[in-house]
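Given below, in the form of structure tokens, are the structures.
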Structure I
Amino acid sequence: MTDRLEGIDTPLRLPGAGRTVLFVSPHADDAALFCGGTLRLMTRAGARVVLLRVTDDRYDSVGLDAATTLRRNADELVHAARHLGISEIVNLGWQTDQLGDASETALREQFIYHIRRVQPYAVFTFDPFGAYHEDNQDHLRIAAAVDESFWTAQFDKHHPEHLSAGLAPHGVYERWYFARRLTEVTTVVDISDTLDTKIDAALAHQTMMRHYVHQIGLQARTAGHHLPTVNAAIDGELRPFLAPLLRAGARGAGAEWGLAAAETYRVVRFGGLERWFGLDHGIPHNAP
């Protein structure tokens with residue numbers, strides 16, 4: 001940590017041993033790309049991470065049919081999860097790139113169910129207030145539904161069928177929000193020691209990453225650009241192109257804070273009441 005981090009979440013507190021973290025992932029590759037370094041730090045410290053994959057990613061490939069794409073993306077997520085130390089993957093199976101038309105309350109019910117089932121200390125999700133930089137409707141829809149689930153998972157009259165099945169209302173203590181670009185950064189995580197693992201996890205998603213590179217190639221072609229590194233990656237090795245790109249992103253995120261590599265978040269603890277109760281300094285006291 002450096003002086004630039006003054007006023008940010010210092011000392012950094014990551015959920016570790018004895019804590020469960022629920023990561024709500026719209027797509028298979030979101031965990032690695034947005035939070036891979038942080039998740040690996042947490043699992044190294046003993047945290048149990050459960051990944052809730054909402055969509056099936058059936059369209060996220062190039063040159064493959066839907067059935068093959070479904071199988072490959074599911075299998076590659078398992079490999080990526082091993083790199084990050086993720087303990088459990090739950091596939092909800094919503095059709096990818098269709099959540100703009102999905103019922104937000106139906107999504108919310110599933111998120112409430114798994115919050116009550118897993119009983120996480122912390123939940124990771126896209127930040128609904130990072131929305132003006134976001135062009136993926138799956139991300140937006142899930143961000144809004146999870147955000148409301150933080151509250152409604154605690155109500156004993158929301159989905160009593162969960163309670164009849166043996167579950168109970170549950171309050172999440174930490175909300176970890178990430179986005180393409182956050183409107184507010186409260187927490188900066190130094191991922192210098194886990195950046196290589198983040199890259200390995202991202203590259204485990206060979207099918208999705210190749211599709212991403214193909215999209216870059218299409219855009220370059222439209223502008224008349226000739227990009228040899230992109231052309232080589234489309235049909236060849238992905239690592240020489242993607243690893244430097246991912247390193248540059250992590251270094252760019254860290255540079256503002258004087259760190260070699262970082263991931264940034266907006267974290268809300270205890271519904272914003274930690275300071276009121278004196279818990280932000282680890283010394284509880286009775287509020288007036």
Structure II
Amino acid sequence: MKKLLKEFIYNTFLLTLGSSICAIAVNGFLIPHGFLSSGITGVALIIYYKLSLMSVGWLYLLINIPIFFIGWLFVGFRFIFYTVWGMILYSTMLHLLNFQIHITDNMLAAVVAGGLTGLGVAIMLRSYGSGGGSEILCVVMNKFFSITVGTAGIILNSMVILISALLFPAENVLYTLVYIVISTRVTDIVFYGLIKRKAALIISEEWKEIVHILTNIHKKGVTLINGYGGYQGNDKTIIYSVLNRKDIPAMKRVVMEIDPNAFIAIMGASDVVGVDVGNQPHW
């Protein structure tokens with residue numbers, strides 16, 4: 001019970017922080033400049049600008065109802081539970097953090113709003129849920145088609161932009177497009193941890209000693225791959241390991257001390273699923 005309570009408090013913190021940042025972007029930058037937004041928030045803003053039926057927070061809440069059923073079917077109860085909670089928090093933040101930030105430059109406003117929204121969404125997605133809306137659909141696309149959260153957002157947001165282009169001035173739509181591109185890019189950068197993981201390929205005649213040091217002393221996981229030299233035509237054993245970026249210098253030092261002639265290739269590994277070094281989502 002204590003563990004569940006601690007888990008709930010931690011996830012509530014992430015959802016509240018992310019929701020607050022997104023709400024500041026909407027109320028502080030988007031609405032004062034007449035910009036639209038991405039996803040369901042964008043749909044809510046379209047209705048808000050054209051009909052003014054109710055506040056953006058209430059519109060966002062109502063539009064999310066059918067989307068929750070999709071998440072329930074394809075993602076799972078825990079994600080939906082925290083997403084409902086996150087949606088309530090986001091709607092609340094839209095009501096409470098209702099102030100404007102006076103920036104006259106439209107481009108600057110679009111850039112800042114995009115950065116804030118991307119950061120807020122990424123923080124929420126690091127929890128067990130999200131703020132609702134298109135994030136649910138993005139998670140479904142990530143789960144079944146391995147499309148990154150940011151890329152899935154671009155696909156969904158393109159449809160919102162097409163609708164907006166028919167209803168609003170082209171200038172506002174173009175600034176909104178800048179906002180969306182920046183927000184999705186920031187989401188990917190923050191969500192996938194600024195690519196803190198690297199994949200290392202090591203080829204050395206002293207591979208046995210290298211493996212022994214890496215696994216027994218440094219406690220790093222490695223995989224051995226059978227290779228064949230294209231030039232000399234002899235068999236090779238390739239050491240493959242995924243490491244946190246901070247561990248790369250130590251790994252290089254170990255390898256070069258054992259075999260100064262070793263070949264090392266370091267590659268980015270932005271999306272990794274694994275217990276120790278994985279950045280897989282918690283959904």
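Values computed for the structure shown
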quantity	calculated
helix-only ellipticity at 222 nm (-39500 (n - 2.57) for each DSSP H run of 4 or more, over all residues; to 500) from the coordinates reads -14000; which among I, II	I
Origin of the derived value 42, 24, 15 (Cα extents along the principal axes in Å, for residues 97-160 alone; candidates I, II)	II
Distance in nm of label points 7 Å out along Cα→Cβ at positions 33 and 265 - highest-scoring structure of I, II	II
With mean projected area of the Cα convex hull in nm² derived as 19.3, matching label from I, II	II
Top of I, II by distance in nm of label points 7 Å out along Cα→Cβ at positions 169 and 201, largest first	II
Given 4.7 for distance in nm of label points 7 Å out along Cα→Cβ at positions 65 and 121, calculated: source structure among I, II	I
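Here, each number is a calculation from the coordinates, and none is a lab measurement. Quick caveat, the model's predicted, so the values are computed rather than measured. Cβ atoms are built from the backbone, for glycine too; each structure is taken alone.
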